[in-house]
Structures are given as C-alpha cells and as structure tokens.
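Take a look at these structures.
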Structure P
Amino acid sequence: MGRVRSRFDREVWMARAFNFSAGPSALPEEVLKEAAAEMLDYEGCGMSVMEMSHRSSTFQSILDDAEQTLRRLMGIPDGYRVMFMQGGATLQFACVPMNLMRGRHAGYLVAGNWSKKAWQEACKYGLADVLATSEPTGFDRTPRLEGSVDQSLDYVYLCQNETVYGTMTRELPDTGDVPVVADVSSMFLSCPVPVERYGLIYAGVQKNAGPAGNSVVICRDDLIGDGPALGGIVPTYMGYRLQASKDSLYNTPNAWGIYMCGKVFHWIEDTGGLAAMEARNWEKVNRLYGYIDGSSLFSPIARRDSRSIANVTFRCPTKELDAEFVAGAAERNIVGVKGHRILGGMRASCYNAVPAKAVDALLDYMQDFERAHAADCRTDAC
C-alpha cells in the first residue's frame with residue numbers, strides 16, 4: 001500500500017495537465033486530494049460516500065452542508081429554493097417550460113448554441129418568441145433586447161454565458177415584472193450573481209462546481225408553488241415543486257457529485273469567495289485576450305463588449321493551422337483547447353480551478369507558435 005501511495009503522489013499529482021477543457025473541466029487540486037483521502041473511509045464511517053445510503057444521516061449532513069455553503073457564497077435570499085438535480089443543464093431546457101410556461105407563452109434571447117437549443121425545446125410546449133438574436137452575426141456578440149417586454153409572458157430566458165462562442169451577457173435585460181430565467185452554467189461561481197434579480201437560475205456543475213452529472217436549480221418559491229405548468233405531461237422527476245418539497249431526495253441523487261460540489265463550494269469560500277474569484281478569472285482572461293488582440297496570427301471570435309469571464313475563443317487564419325496548434329499544445333501538456341465542433345478554432349476555458357501558471361504556459365506556447373509561423377500571419381496585421 002505504501003508503494004502505491006508513493007507512485008500516486010509522485011507520478012499523478014506532479015504530471016497533471018494544464019486543463020482548459022470547457023467541461024467537464026479542471027477541479028481544484030486541494031479538493032481532489034481531500035476526496036482521494038476520504039475515498040475508502042469518509043470521516044470514520046467505514047465506507048465511501050459512493051457506497052452510503054442517501055437516506056443516512058451522514059449523507060443528509062453532506063447535502064445540508066452543500067446547500068448552506070452555496071447559499072452563503074451566492075447570497076441566496078429567503079424565498080428561493082435550491083435543488084440538486086440530475087441530467088445536467090440540458091434537462092432544464094424542458095424542465096423550465098414544463099414548470100413555468102403557465103400561459104403557454106415565453107420569450108427567449110438566442111445568443112448561441114445552448115440558448116437556441118433551449119428555445120427549440122420550449123417550442124414543443126407553447127409559444128416561444130425569439131425576442132432578440134445574434135445569429136445573423138455568427139453569435140459573436142450577445143443580443144440586445146430592444147423596447148419593452150410583453151408583460152403577459154411567463155418568463156424571459158437567456159443563456160448568460162454561451163460556452164461555444166465565448167460570449168457573456170453582462171447586464172440583465174429589463175423585463176419589468178416578467179421573471180428572468182437564466183442558464184448560468186459556464187459562469188456559475190465565477191463571479192457574484194444578483195440572485196434576487198432572477199426568477200430562476202440553473203447551472204450544470206461540471207464547469208466550476210464539481211463532476212459532470214448534476215445541475216443546481218435556484219428558483220423563487222412563488223413560481224413553483226402551484227406545481228408544474230404542464231402537470232399533465234411533465235415527468236414526475238422533473239417537477240420543481242416535488243423536487244423542492246423533497247429537498248432533492250425524491251429519488252436517489254448523484255450523492256458523490258453533491259459531495260464533491262460541497263467541497264468545491266468550501267474551497268471557493270476559503271479562497272476569498274466570489275468577488276476574489278471574479279478578479280482572478282478576469283485577470284486570466286484579459287491576459288489571453290491582451291495577447292490575441294495584438295497578434296498577427298491569432299484572431300478573437302467574440303466581440304470585446306460581449307466576452308466571457310470563462311471561455312476565450314480564437315482562431316488561426318486556416319483550419320490546418322488550428323489543428324496544428326491544438327496538436328502542439330498537447331505535446332506541451334496543454335489540453336482542452338480545441339474549439340467546439342460547430343465553430344472550430346480554439347477555446348481556452350479559464351474556470352476557477354485553472355491556475356495562473358496554466359495561462360503562463362499557454363501564452364508561452366502561443367508566442368512560440370506565432371514566431372514559428374510568421375509567414376502565415378494575417379495580411380491585415382502584417
């Protein structure tokens with residue numbers, strides 16, 4: 001056993017990659033080491049969290065602690081329920097209209113791939129108006145909502161950070177009394193969020209908060225008190241009122257995922273909270289864009305006023321150079337920089353657990369790559 005532990009410490013932790021994956025993504029090393037130490041025996045109970053009953057008092061304390069820590073971190077007001085659900089963010093594309101579209105009419109801001117998918121799903125359950133979209137410009141910016149919002153709408157939906165294109169809506173639209181519903185997956189816990197300005201927010205946790213498989217849903221009580229809007233067809237599991245009433249324990253939850261989320265929540269709290277995370281994340285992103293904007297080889301994809309706090313998107317003049325860049329990055333133990341398949345190019349996701357030294361390594365490589373390909377630089381920048 002001693003020999004295995006030695007190899008684990010020396011070979012695994014010392015060889016960790018610089019991980020810029022958009023999700024599942026980097027987790028804090030401190031959290032991973034703590035979870036590894038508790039893998040066989042959680043706090044003297046003689047078993048792993050993966051083995052214990054979700055009805056046990058031990059797991060109940062894990063779940064309660066995760067929720068309370070998240071409430072402190074985000075400043076979640078009274079009158080909002082926190083639910084740990086499965087299925088990732090994609091399941092919420094259907095959950096939202098099934099639970100909230102009481103008048104069968106909602107508005108959607110389409111800023112990229114994920115908000116478009118959510119809108120397409122909502123069209124199955126009622127009238128879903130596209131209030132604004134940036135698709136005509138290739139989703140290189142976030143759309144602006146012009147004029148007043150129809151106050152009869154059940155909600156206005158946006159994906160506040162579009163991971164594929166690297167854009168983020170920094171100012172919420174003025175919707176009057178119509179609740180704002182937001183997918184905040186890629187900016188979840190990257191920065192402070194004024195929860196009281198939303199009717200509902202949700203996030204797949206695999207970006208900043210834990211391993212893939214869970215989602216966190218934070219919803220105003222009054223929006224779910226009467227049960228699902230489409231109660232006759234909504235699958236039982238997908239009903240928010242039921243999930244809230246059962247405190248996320250209607251069925252067996254992703255217990256390990258919740259346990260890991262709780263540890264990440266504590267790590268964020270212990271390292272300065274969301275304001276500190278925001279400062280560190282913008283510093284990482286701005287360093288990368290500072291180089292890209294002045295480059296003769298690399299070009300940014302997202303417009304300056306719409307750039308994400310998490311996902312930096314860029315490309316070379318040709319697809320061949322993009323592929324060469326990604327392959328060369330892997331040789332330097334820099335992984336996860338290949339852009340999404342529908343967009344191409346490159347993407348560096350600078351989530352909370354991505355250290356500054358990873359950005360240093362990526363910048364060094366970008367500079368070396370540009371010097372080696374001076375002949376390929378853009379004619380408009382040469």
Structure Q
Amino acid sequence: MYNFTFQNPTKLVFGKGEIAQLSTLIPTEKKVMITFGGGSVKHNGVYEQVIAALKNHNYIEFWGIEPNPEVETVRKAVALGKENEIDFLLAVGGGSVLDGTKLIASALANPGIDPWDIVLQGRIETAIPYASVMTLPATGSEMNCGSVISCREKKEKYAFSTTFPEFSILDPEVTYSLPANQIACGLADIFVHVAEQYMTTAGQSRIMDRWAEGVLQTVIEIAPKIKENQNDYDVMADYMLSATLALNSMISMGVTQDWATHMIGHELTALHGLTHGASLAIVYPGTLITLKEQKQSKILQYGERVLGITSGSESERINETISKTETFFRSLGLATRLTEVGIGDETINLIAERFNKIGVAYGEGRNVTGDVAKQILLNCK
C-alpha cells in the first residue's frame with residue numbers, strides 16, 4: 001500500500017425528508033443561487049421542498065445546466081451570479097448540475113479567469129461555498145472535488161478539481177420517479193467508478209479490495225431489484241449510497257488507479273453526445289479485453305469474489321469474467337458495442353489522434369496511449 005492522505009470535509013445528510021434541513025444548513029445571511037437542470041425537479045416534489053426550506057433566505061434561480069454540462073452555460077450562470085453578488089450556490093439535480101455548479105463556484109471566486117481556462121488548468125484551490133441536493137445517483141460528485149465539463153464549440157470534455165461541497169443531501173425517495181435509462185446509466189457509472197480504482201494492481205490492500213468488491217456486489221444485486229420495484233426505499237438507499245462511496249476516495253486509499261475507460265468515454269460523449277454511463281458500458285469490456293494480461297490477477301480475483309467464477313483454466317475464467325461483465329451492462333438495457341450506437345472507425349481514429357497529440361498515458365501502468373486506446377475501441381466494435 002502506498003502512502004496517502006485522506007480528507008473529505010463534505011457533510012453527508014442522508015434519509016427521508018432531509019431536504020428540510022436546508023433551512024438551517026445554509027446561513028440566512030447568504031445570497032444564494034440555486035442551480036437546476038431541465039426541470040424534472042418540478043415534477044417529483046423536490047423543487048417544492050427546496051423552496052419551502054429556503055423561504056427565509058435570499059435566493060435566485062438559474063435553470064438549464066444540461067447533461068454533460070457545457071462551459072457556455074456555465075458562463076451565463078457566472079454572469080448572473082456576479083450581477084447578484086452571489087456568495088453561496090446550491091445545486092439541485094444530478095451529477096451534471098453539480099459538476100456545472102462546481103465550475104460556477106470556482107469562476108465566481110476567480111473573476112479574472114475564464115471558466116474554460118479553469119478547466120484546462122486541471123485544478124483550482126478556491127471557490128465560493130456550494131452544496132447539493134442530489135436527485136440522480138451516479139457520479140459521486142456530491143462528496144468529491146471533481147467535475148467534468150464539456151466545450152460545445154471545441155467538442156472537448158475535460159475533468160478538473162476544486163473545493164469540496166459544504167454538504168450534500170441525499171433522500172432516496174427522490175429517486176422513485178427516475179426514468180429507467182437514467183438509472184441504468186447511473187448503475188453503469190457507479191460500477192465503472194469502482195472498477196477503475198479496483199481492477200488495477202493485485203496485492204496492494206486487502207481492505208480496499210474488500211470494500212470495492214462489496215460495492216460491486218451491491219450494484220449487481222440491486223440492479224434487478226430496482227427493475228422489480230423502484231419504490232423500495234432500502235434498495236434505492238443502497239443505490240444512492242453506492243454512488244457516493246464509489247467516488248469519494250474511500251476505496252482508493254493507497255492503491256493505484258486506472259481511469260482510461262473514463263477518459264475514452266469522455267471523448268465519445270464530447271464527439272457524439274453519448275450519456276456518460278452509456279459510454280462506459282461500451283468501453284469497459286474493451287478495456288478488459290485489451291489489457292487482460294496486465295490486469296490478469298485482478299480480473300481473476302474479481303471473477304471469483306464478485307461473480308463466483310471458480311472453474312476452468314485461468315484463461316477461461318478471465319474470458320468468462322469479461323463476458324459476464326458485459327452481460328451485466330446489457331442486463332441494464334445498455335448497448336455494449338460501438339456499432340450499436342452508430343460509431344465507427346472515423347471516431348476511433350480521431351480519438352487515437354487526439355490522445356497521441358497531447359501525449360497522454362492513462363491507466364495504472366501509464367501505458368494507455370492513443371494507440372492503446374485505439375485497440376480498446378476496436379475491441380468495442
């Protein structure tokens with residue numbers, strides 16, 4: 001296990017009716033801007049709960065942060081925030097709304113820097129305070145400092161990091177009305193978040209391995225239960241908390257991480273508008289196929305401990321494990337091949353060129369270059 005420092009200052013407020021705590025969690029002297037997506041919160045009761053809790057606060061609303069939030073939208077929100085001297089942000093929605101809000105908060109604290117330049121520099125240390133009411137479990141953004149932003153003009157998508165949310169409220173009851181495809185993409189996102197931190201180098205940490213395996217087993221177990229009854233509070237609570245634990249750094253302490261699948265998936269989203277979780281379901285099996293020798297020990301361990309694959313030669317078990325992983329994504333109703341979503345060689349070659357141009361080397365072995373990314377994508381056809 002490598003040396004590490006762990007600190008996560010976000011307060012997690014979890015359970016039924018907890019949105020009402022906004023009334024005391026945000027100081028009444030703050031000038032608040034509430035950020036929203038496309039309007040689904042007005043159909044599931046969340047909007048009414050938020051507004052009721054903030055009835056004694058001074059707030060304005062900003063609507064329209066899109067899935068895969070775009071810097072062009074963020075700039076509009078920043079302008080509104082400056083005009084109204086906003087000093088606290090509340091994101092109400094899914095991970096995209098919160099990711100966009102993280103950039104708004106960073107830009108308001110750094111008025112001399114264009115938001116896209118903040119993204120390109122990769123990290124910024126200052127932001128105005130912000131918090132979230134999470135309505136779509138997937139990204140884990142509610143308890144981390146990361147954000148992913150797209151630029152529509154350039155067809156590019158990059159991650160950056162900033163400060164942590166002050167607090168995040170998670171009420172599983174708000175997930176009851178989520179569309180099936182959003183849940184499917186959320187489950188895929190959670191699964192691959194964990195896998196990117198787990199399916200790397202064997203023998204680094206027993207506790208991290210068991211923790212990650214527990215989340216993976218939970219996701220696989222609850223996926224069909226959600227299809228059976230989306231109003232089961234305990235199942236949806238596990239779904240919601242799995243998303244948080246998958247990416248709040250608690251399962252990655254002292255171990256190597258991958259993230260090649262995410263970086264390739266971001267390219268597919270930027271170029272074709274694929275939902276993030278949908279892109280991961282396509283790319284991850286290809287990553288395992290391409291890097292199965294490098295990841296051999298961990299694939300075998302995952303296959304045995306999570307999927308129960310114990311018979312056959314090592315090669316047979318590895319192939320069965322990869323096949324069952326793809327089958328899991330398909331059981332969610334997601335495509336697992338590029339051809340299913342109309343993506344071909346032109347995009348594959350463009351992504352390889354982009355990676356090679358900037359000299360990236362992703363993965364726990366820092367060996368996923370543009371050429372390796374191309375092979376991964378070819379194995380996704």
Structure R
Amino acid sequence: MFNFDFYNPTRILFGQQRIADIDKHIPAQAKVLVLYGGGSVKVTGTLKEVLTALGSRHIVEFSGIEPNPTFETLMRAVDLVKSEQIDFLLAVGGGSVIDGTKFVAAASCYQGDVLDILKTRGTVIQAALPIGTVLTLSATGSEMNNGGVITQQSNHTKSAFFSTHTFPQFSVLDPTKTSTLPTRQIANGVVDAFVHITEQYLTYPVNGYVQDRFAEGLLQTLIELGEKALHHPEDYDTRANLMWVATLALNGLIGAGVPQDWATHMIGHELTALHGIDHARTLAIVLPAMLKVRQESKRAKLLQYASRVWQINEGDEQQRIDLAIAKTESFFKGLGVDTRLSAYDLNASHIDAIIEQLIAHKMIKLGEHREVTPDVCRQVLQLCL
C-alpha cells in the first residue's frame with residue numbers, strides 16, 4: 001500500500017426528513033444563494049422544503065445549472081454572489097449542480113482570471129465560500145468530495161478541478177428525494193458509481209486489502225440492487241443503499257493508498273463535450289473496451305475482480321477475464337444503458353476528433369501506468385463502435 005493523506009471534513013445528514021436540519025448548520029445571519037438546475041426541485045417540493053428550513057435568512061435563488069455545468073452559466077452566478085454579497089452557497093440537485101456550486105464558491109473568492117482555476121485543475125484556489133448540499137440524484141459522489149468538472153461551451157472542453165477549500169461543509173442525503181427520478185437517471189447513477197469504483201480498483205495489486213474488499217463490496221451492492229432500483233423505485237432500502245454506495249465510491253476512501261486509472265473518464269469527458277452523450281453512458285461505452293485493450297497490465301486485478309465480484313472461478317485465466325468483462329457489459333445493458341458508439345449514431349469517422357481533443361487537452365499519458373497514449377485510446381474507441 002502507498003503512503004497517503006486522507007482528509008474529508010464533510011458532515012453527512014442521512015435519512016428521511018433531514019432537510020429541516022440544515023438550519024443547524026448554516027449561520028443564522030448568512031446571506032444564502034440557493035443553486036439548482038431545472039424545475040424538478042420545485043415540482044417535487046424539495047426546493048420549498050429547503051426554503052422553509054432556511055427560515056428568515058436572506059435568500060437568493062439561481063437556477064439553470066446544466067447537466068454538464070457550463071463556465072458561462074456559472075459566471076452569472078458568480079456575478080450574483082458579488083452583487084448580493086452572498087456568504088453561503090447551498091446546492092440543491094445532483095452532481096452537476098454541486099460541481100457547479102463548488103466552482104462558484106472558488107471563483108467568487110479568486111482575484112485573478114477565473115479560468116486559472118480550470119487551467120491549473122484548482123491548484124490556484126486559496127479560498128472559497130462555504131458550501132452545503134441537498135442531494136437529489138446520487139451518482140457522482142460530489143456531495144462528499146472536493147472536486148468538480150466544468151464545461152466551457154466556447155471550446156467544447158471539460159475541465160476538472162480539486163481543492164481542499166471546496167469540500168461541502170455538509171450534505172443532506174435523503175433517499176426519498178430520489179424516488180421520483182426517471183429510470184434513465186437512476187441507471188446513469190448506478191453506472192457512474194460503478195465506474196468510479198473500478199477506476200480505483202481495477203489497476204494492479206499493492207496489498208491494499210481494506211480498499212480492495214471495500215470496493216468489491218460496493219460493486220456487489222450495485223450489481224445486487226441496480227436493476228431492482230429501476231423496477232421498484234419506491235423501495236426505500238434499495239434507494240438508501242444506492243445513495244450511500246455512490247457517496248462512498250468517490251469520497252476518497254477506497255482510492256487512498258492505491259493506484260488509480262481514470263482513462264475511461266477522460267475519454268468519456270471528450271465524448272460528452274463533443275457529442276452531448278450523458279456522462280455515465282460514455283463510461284458504459286468505454287469501460288468494457290478499455291478493459292479488453294489493457295487486460296495484460298490489469299491481469300491480476302481482473303482475475304481478482306472475476307472471482308470476488310462475479311464469482312467466476314471456472315476455466316483458465318483468459319476465459320475468466322473474458323467472462324468478467326462480458327458480465328460487466330451485460331450489467332450495463334441490463335440497466336438499459338447502451339455500450340456501443342453506434343447507439344448514438346457515431347462511427348469510425350468520429351474517432352479522429354475525439355483523439356484530437358485528448359491531445360489538445362494533454363491527455364496523452366493516461367492510466368495507472370501512464371501508458372494510455374492516443375494510439376491506445378484509438379484502439380479502445382475502435383472496440384466501442
């Protein structure tokens with residue numbers, strides 16, 4: 001196991017009817033900007049609950065944060081923060097709203113060109129406004145980590161940033177707030193969490209026994225409950241467990257002290273930026289092909305994955321690896337998520353543009369061994385057709 005620092009200051013308020021408790025965790029005199037996406041938080045009554053919990057505090061609302069939050073939209077929120085002298089941000093929504101809120105929190109305090117935050121992946125952030133979140137879609141883990149991904153419409157770029165200053169102070173996780181989600185979004189959340197885990201697990205062994213067993217347990221939970229959540233959206237225990245898995249998948253714990261990959265995510269980001277495919281669905285396309293192309297460098301962990309997660313113990317090593325990858329792809333398909341570029345009307349003629357974007361964004365040595373070059377990415381994408 002590698003040396004590591006683990007730090008996570010986010011308080012989790014988990015369970016039913018916890019929105020009322022945000023009153024205890026926001027200063028009484030705070031000027032609060034409530035940020036959200038579309039109208040669903042109004043239709044479901046979640047926004048009304050939030051505003052009631054905030055009581056007599058000075059409240060300003062900002063709506064319209066996109067499923068892939070854009071720099072251009074978020075800068076309007078930054079202007080609002082400054083004009084209204086906001087001193088606390090409250091995100092109500094899924095990972096995109098929370099990612100966007102983190103950027104607003106940092107950009108509102110940054111004295112230079114705010115694009116520096118994206119260009120440096122957040123290293124220039126020295127301060128940020130305090131953040132709270134009310135999660136309505138569990139998928140990204142953003143409610144309990146310090147990162148975000150922002151899209152620039154001007155150049156079709158998705159950029160990640162991280163800072164110890166952008167951890168939420170608290171996050172409300174009420175599983176009942178996910179019960180009205182469309183099945184597409186439920187499936188996306190399961191896939192997103194699944195691939196977050198594999199990016200930190202399917203690398204190479206470093207004797208991180210705790211991290212491995214934790215990751216395997218989370219994957220098994222997603223496999224057991226993923227389809228059930230689609231068919232029984234009213235099942236509280238299913239929703240509660242999926243919500244907690246998605247949070248634990250990317251709160252820093254299972255990735256501490258072990259190698260991490262993230263090549264699948266980087267290719268996925270380019271697919272979303274260029275073609276508007278849902279983030280999770282890009283991951284479902286890329287991951288099986290990525291595992292096939294890179295199976296030699298991942299061989300030991302793929303065999304462990306086959307045995308411990310899928311209980312595949314018959315056949316020779318190659319047969320077990322092939323079956324584990326096939327079962328992974330079948331799991332995504334069972335959730336109603338396509339695993340081929342052709343399902344989105346993309347073909348071989350689209351690959352060059354994706355590779356060009358990866359090169360432009362300096363994504364030329366990806367993966368846990370830094371061996372995923374543009375040529376390897378091309379092989380992966382060709383298998384995705």
Work out the source of 3.5 here, i.e. which of P, Q, R gives that when distance in nm of label points 7 Å out along Cα→Cβ at positions 188 and 212 is computed. R
Which of P, Q, R yields 4.3 [distance in nm of label points 7 Å out along Cα→Cβ at positions 92 and 340, calculated]: R
If you work out distance in nm of label points 7 Å out along Cα→Cβ at positions 28 and 204 for P, Q, R, which one comes out largest? R
Comparing distance in nm of label points 7 Å out along Cα→Cβ at positions 156 and 356 across structures P, Q, R, the largest value goes to P
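We did not get these values from a lab; they are worked out from the coordinates using the rules stated. All figures in this text were calculated on a predicted structure; none of them were measured in a lab. Cβ atoms are built from the backbone, for glycine too; each structure is taken alone.
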